[in-house]
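**Student:** I've put the structures underneath this note.
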Structure I
């Protein structure tokens, strides 16, 4: 039985943004769209596609757009007849009021099946992997839905979340694909997939989004960006709409500014600022908030190592007072190596400490002491 999408938590949805199946417009990925349309218009559609690129740049949105397109658009070869070959299709867009679009939005379209990490209602969290049973269910989907002769679409999001058994089961399907069926594997790290799976898929590689396209994507998703510096948000999000939404949900720009304020006091750490920041996260609830802080701290340290050793303009856009602070703390290649090694060490220490339930505030404060010690040897 099909369950409306909005009734179940979904591992392929970013909190604060619509599900990719509900998004009608995608920005900044025209090259990948054209690549698919070229294959479609030539009548050379591959049965398996691997949609790759970093998180949050529109892979799932493009894949759902393709699914709607395939279910709503006749094969160009079938259009040949009295009036000759039809004009090539120039867009993947399908009207929001099209029956296919409405059924997908309601979770009742029989021609598409989404495979994602299941939600464990007892534990109130998502399972870590896509199981082999979920892949085996595809056999029933192809069998039960083949009676009307229409296209059948399977979307796996994300493919590297499959267990070993699930990956092997999917490989069997790829080796003997059902007729008129198309599989789309969304992958953030496609190198982790089995080589035999990768070799049987045609790749659609998506690019990072520009600040302009991030802003347009957020606007189209009706995400409220009032009071937010769009340029700073885009730079910190690294070309990812998903990362931008997460930054907004968790007040990421403000947290990043506070981390930067602490770094500005180095090599003599302002203990009060460091303590205030550590206390903020010792009061925060849930592991996701702490993990978010760790990811922002890692980002700060990585940007320090990159921006600090580059001449003005060569390290890409900077925000706030990054350039001044980072170039003083990381003036040369040797310093950059020290900061990179420290980043790796601190990341492991923070996550291991949190995993064994050490106090988050104490972990963060100790981390800033380690950063202070490094800055004492690198700062100019």
Structure II
């Protein structure tokens, strides 16, 4: 779609978009944004990436390679009023045409309200979450979430989510019941994940996993991702397959707790903590099965990546069914650990196959995702012309 209005010098007007993520670390939203931003038209959209808090510098070298600027507001998550005010001042100063807010909870809708007050004409809220993390304050936070979801319901001009669960969690019923939201699939670079047998062999050697049954789990080490559940399965799995290796990729607040549990259960030698890594394709090639026992998920992009790699995936029933692209994926309740152990073991020696066309047909390539966002931003263009 071309612009209808041109500046006086005859060039096409560039739409200035603020892409916001409240906390910038090493998680799924960050990986998603780094994948999709380079595929958006830089001649048509001028993109500024903004965060309230820099949690990790793991992805900053990649951002520099992409030539993408990251603006950090207060670098603190204390005091929502302070964060909203800092965001308001930035928007008032920079005069963006649109904001695209990648959010986790209803309180963060205050950023959309700040954008409205700053006069930003297009305010897109993109939901990536379906619940809140476990904590002593979780009941109170859920109450605040529900109040803010309703109180700020008129602040966004456009609504988007990575799944139906994520839309229902973030948006008022007046939005979801009327279907007033856009599904933005968490697309991937499917070509990059196509299994490479030589790469599989190399990675397994690096992991010390030659001849082992390798279970892979990718995600932040936290309550939501529930790696503790997998540690609890290892004894039963190793009783049938002694040479088993559980590989955990990610960082998080539960790291030492998980290390302690592994030692307590006597399975430390069967667990690898890889930390944050950009070698996820190689890790998925090296694995025999992906385990995803999440307590809740907005979508679960690694489930898509695993299928793109031809890797079987066993997920909790809390992982949205939008991830079901191939017959390689299955879902189990978390209260049946014996079934989990059995299902994981059943994935040994499943031959790899090329699933690229299935991923493409389902609309989960990163190019498809970029096109969805371009269409959404194009509607924004028309609104401000």
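We did not get these values from a lab; they are worked out from the coordinates using the rules stated. These numbers come from a predicted model, not from an experiment. Cβ atoms are built from the backbone, for glycine too; each structure is taken alone.
**Student:** Suppose mean count of other Cβ atoms within 10 Å over residues 68-75 works out to 18.1; of I, II, which structure was it derived from?
**Tutor:** I
**Student:** P(r) over Cα pairs in 10 Å bins from 0, in percent, for residues 36-211 alone was computed and gave 9, 29, 34, 18, 9, 2, 0; which structure, I, II, did it come from?
**Tutor:** II
**Student:** Tell me which structure, out of I, II, gives 71, 45, 39 once Cα extents along the principal axes in Å is calculated.
**Tutor:** The read-out comes from structure II.
**Student:** For structures I, II, which has the highest computed value of distance in nm of label points 7 Å out along Cα→Cβ at positions 164 and 348?
**Tutor:** The maximum falls on structure II.
**Student:** Continuing with the same structure: One of I, II was used to compute Cα extents along the principal axes in Å, for residues 124-195 alone, and the answer was 35, 32, 19. Which one was it?
**Tutor:** Considering all the candidates, the number was obtained from I.
**Student:** Taking FRET efficiency 1/(1 + (r/R0)^6) of positions 260 and 364 (r between Cβ atoms, R0 = 41 Å, to 0.05) for each of I, II, which is largest?
**Tutor:** Checked I, II; max of FRET efficiency 1/(1 + (r/R0)^6) of positions 260 and 364 (r between Cβ atoms, R0 = 41 Å, to 0.05) sits with I.
**Student:** If mean count of other Cβ atoms within 10 Å over residues 100-107 is computed to be 22.9, which of I, II is the source?
**Tutor:** II
**Student:** Among the shown structures I, II, from which was the value -15500 of helix-only ellipticity at 222 nm (-39500 (n - 2.57) for each DSSP H run of 4 or more, over all residues; to 500) calculated?
**Tutor:** Answer for the origin of the read-out: I.
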